[in-house]
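As structure tokens, here come the structures.
Derivation of every value follows stated rules applied to the coordinates shown; laboratory data play no part. Computed from a prediction, not measured in an experiment: that's the story for all the values here. Cβ atoms are built from the backbone, for glycine too; each structure is taken alone.
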Structure I
Amino acid sequence: MSISCYVVDDESGAIALMEEYIEQTPGLELVGTSLNPVAALDELTSENAPDITFIDVDMRLLSGLELAGMVNLYTTVVFTTAFPEYALQAFEKEAFDYLLKPITYDRFFKCITHVKRKKKQAAKNDYPIREDFFNIKSEIKGRMVKIKFDEVMYIEGAVNYIQIHTIDSKHMTYLSMKEIEHSLPKPLFARIHRSFIINVNYVKVIERSQIRMQNGEALTMGDYYKQRFLDLMDAHLVKTDRSPYGET
């Protein structure tokens, strides 16, 4: 299976170079490019988002760092830039790699090799889609608990632990939010805050920055995750083409 790639850069020459590298590398497929980071946003956050997106850091309409923060849950971000001083900020945005311009093919190929290795490892670790449960070690030593995905209402981070809130109980286990998030099926589960992952089937009301769950609990959305969650919910919104003020 090929790895789909997308390039965002406000310089056409930089895009042309990346196109050349992608086309001459077996296993890669170029699915799109854009000189406009704002215009690229919809494609990078859709269900068909590319596997890898190469993003220039310094762009006029929207910086690559800002764009990465909006899309890094949908696509693997690799920054391309002539400015090494942005490296720390780039990795804070969970960038996979940071390619300094002028980018050589050797450096590009090394990055792709690492991406392929990561995808193979992730495939080995992923739950098969047919599974409808996961197991955790409970706070009681020597005890393992089976939990069905559709019984989990939300998961709450608690320092080095997480607390899993199910329909009728709570379970504490020694896992990070990132570790449990990797094992949860999307889009059934969505991150809404650094401390909360929710099962979207148990959302009752969304109002401003709060989500009210079916059990009555109110959870706050974090600014970093809010728009992506709202976009996910908007995809299920029943809409009308009629004007609320009647025909004009």
Structure II
Amino acid sequence: MEQLIKREIVDGVAIVTMDAPPVNAQSRPFMEQLTTCFDEINDLREARVVVLTGKGKIFSAGADIKARMQGHPNPGDTYAHMRRVRESSNSIMECNKPVIAAINGPALGAGLGLAIASDILIASENATVGLPEIDVGLMGGARHVMRLFPHSIAREMILTGRRISGPELYRLGIVSACVPLEELMNAAMAMARNMARKSPVALRLAKRAINTVETMGLREGYRFEQNLTAEITKHEDSKEAMRAFVEKREPVFKDL
């Protein structure tokens, strides 16, 4: 089978590249490989952080429209397809390592969903995001977009297909940085390497906290975080971080 999702590990960073020319459209093999890739990363000790990007000029153009036009002829095909779509983005969101989306070009529809499922977004100046579903006979993406975009802008994107550029994404506070395309991976890797120097245990627990408290009330969310604090202080990495802070040196984490 053609490998549509490539992975390499550099300095504790798993670089995941979507490589399905010409536009990184999300076919069934694409989604299955992406989900498998992130499932595997959960268990790779040598990977502490993930950078997700697209090969070529496009991050991901979203659904494979040509494949969708063929329909789902067998009973249950429609629901199996919808599950694949959900789980491809869920595998990113639920990954126990931080995920940085390096948006190298257009991220449209389900492609935008993959970016939003990541923890941190960095865009190139030529990046654009949008929900073209309204113009191609599809639905989807509203819930993802409404997590990040302001009320009126989110609805305009959904109802008109409006696209938003990288610089505008930065102005709106949607992405952490917007840089020239040639600097995108360097910026993403600099951030990823910084994270990779942290305690792997702390990163996993912080990711769990982020995912859990987002939909909780203040009181319940704060209690959940306090419980994680109690959990991590029993770990050797926590003790080492405290010793290193007092001794004014870099910590040496064992991730045991």
Structure III
Amino acid sequence: MRLVVIGATGRTGGEIVAEASDRGHDVVGVATEAATIESVDVHPSDDLAEVLEGADAAIDFTVPDASREHAALAAEAGVPYVVGTTGFDEQGMSTLREASESVPVLKASNFARGVQALLQVVEAGVEALPGYDVELTETHHNGKRDAPSGTANTILDVVDEAREESLDRTHGREGEHLRDESEVGVHVRRAGNVRGEHEVMLAGNDEVVTLTHRAESRRVFAAGAVDAAEWLAGREAGWYDFADAL
């Protein structure tokens, strides 16, 4: 398949180019400036509309403002669109939803298969341990822009659904106050070259349960993104997530 990788020169984008090339796909890269990586031509972002012509799918790992434009161009070109960009505001998500009316759009905060398993286990754990305190810690490299991570927010949404209520998300703690049973602690760390680590702690009844996922390489995200693109190509217009592809 002909696959367009948007953000090809980024940390994850480069891994996606390598993964897709290893699978034998015809890969075309797009980035802010023209370049060549992994023997793949990378076109400037201004040429995206032209590059999308005849593509079977596009994968986008960039930034929210850019992805909004990319989604609109993919919809106009009729190209299935996989987006791993995180940090969208309400308007950004609305743009993606609008694009999904014309083409299949698959949006995920994390393309690691293990994270999908973690989400299922978190849901089961929270349901099985009502009243237990829930704390979430996530760690990423020092170049990550959004905090908490998109994956962390997805985990928190799962916790809310399992509890059937929206817990108050307390981002770090300072000063003197007792922990309220309606809150969930959210702790963010940014350091070094950490690929991604998420830990959910459930504590109560004199016991502690911790559920953790740690990515050892960005290649896991790349493999999942290419899996998603292969699955999405040829689908009907609509909104999909990574669990659908798996």
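Using FRET efficiency 1/(1 + (r/R0)^6) of positions 112 and 232 (r between Cβ atoms, R0 = 30 Å, to 0.05) as the calculated read-out, with 0.95 as its value, let me know the right label among I, II, III.
Corresponding structure: III.
Calculated for structures I, II, III, volume of the Cα convex hull per residue in Å³ is largest in I. Hey, volume of the Cα convex hull per residue in Å³, for residues 64-151 alone derived from one of I, II, III reads 114; which structure? Clearly, the read-out refers to II.
For relative contact order in percent (Cα under 8 Å, 6 or more apart), find whichever of I, II, III sits highest and give me its label. List each step's numbers first, then the result.
Values: I: 9; II: 16; III: 22.
That would be structure III.
Each of I, II, III could give helix-only ellipticity at 222 nm (-39500 (n - 2.57) for each DSSP H run of 4 or more, over all residues; to 500), but the derived value -9000 comes from I.
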